[in-house]
Structure I
Amino acid sequence: MSQVINLKVGDTGSYAELATRVNSEGLVLLHIPGISALLTRAESLKGSALTGIEKNRITDSAPVVATPKSVAEATIRQRGYE
């Protein structure tokens, strides 16, 4: 029997890990650093455009923090990108 884990403010981990948790508070999984920066860097290192599979792998394994929607929106606004 699998244990139900509730998502809480401040929880950290990979997107794939935290996305499986019960999110009864309506929290946002905020990529740290922003997913746009991660994908841009990966493309730069690869030297060509990423495939959809590569983008999904990076997104799923990237670190995130669970935050209230207002905090996530303010962070993205301050960064100027997602």
Structure II
Amino acid sequence: MSLNRVVDLVGHVDPGRALRLAEEALDLARVLVAEQPDSLRARGDLTASLNTVVDLIGHVDPGRALVLAEEALELRRVLVAEQPD
């Protein structure tokens, strides 16, 4: 997802902008999963987007970060169970 690349690039310079972009990427990833629930790629992208937001908010909103991290972990467990190889 190109938004996540931009987040990486601006994260150290403008953390507020990075968070806004990461939230946008997360919203888009959720839409894609809703439209394509069987897509491994879409669900993997959602996991990555969740983790990006977790990284950005972990020190300022640990409660929300934990909720999102748990969501990402559960998604990853499902993906591994579906594709054990």
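Each reported figure results from applying straightforward, stated rules to the coordinates on display, with no laboratory input. Only a predicted model underlies this, so the values are computations on that prediction, with no experimental measurement involved. Cβ atoms are built from the backbone, for glycine too; each structure is taken alone.
Taking distance in nm of label points 7 Å out along Cα→Cβ at positions 33 and 73 for each of I, II, which is largest? Walk me through the numbers before you get to the answer.
Working: I: 2.6; II: 1.6.
Looking at the calculated values, the largest one is I.
Looking at structures I, II, which one was helix-only ellipticity at 222 nm (-39500 (n - 2.57) for each DSSP H run of 4 or more, over all residues; to 500) calculated from, given that it came out as -27500? Don't skip to the end; give the middle numbers.
Numbers: I: -13000; II: -27500.
Label of the source structure: II.
Have a look at I, II and say which one yields 42 for relative contact order in percent (Cα under 8 Å, 6 or more apart), as calculated.
On the way: I: 42; II: 23.
Going label by label, the one that fits is I.
Of the structures labelled I, II, which one yields 13.0, 39 when Rg and Dmax of the Cα atoms in Å is computed from its coordinates? Can you show the working numbers first?
Working: I: 14.0, 45; II: 13.0, 39.
The read-out comes from structure II.
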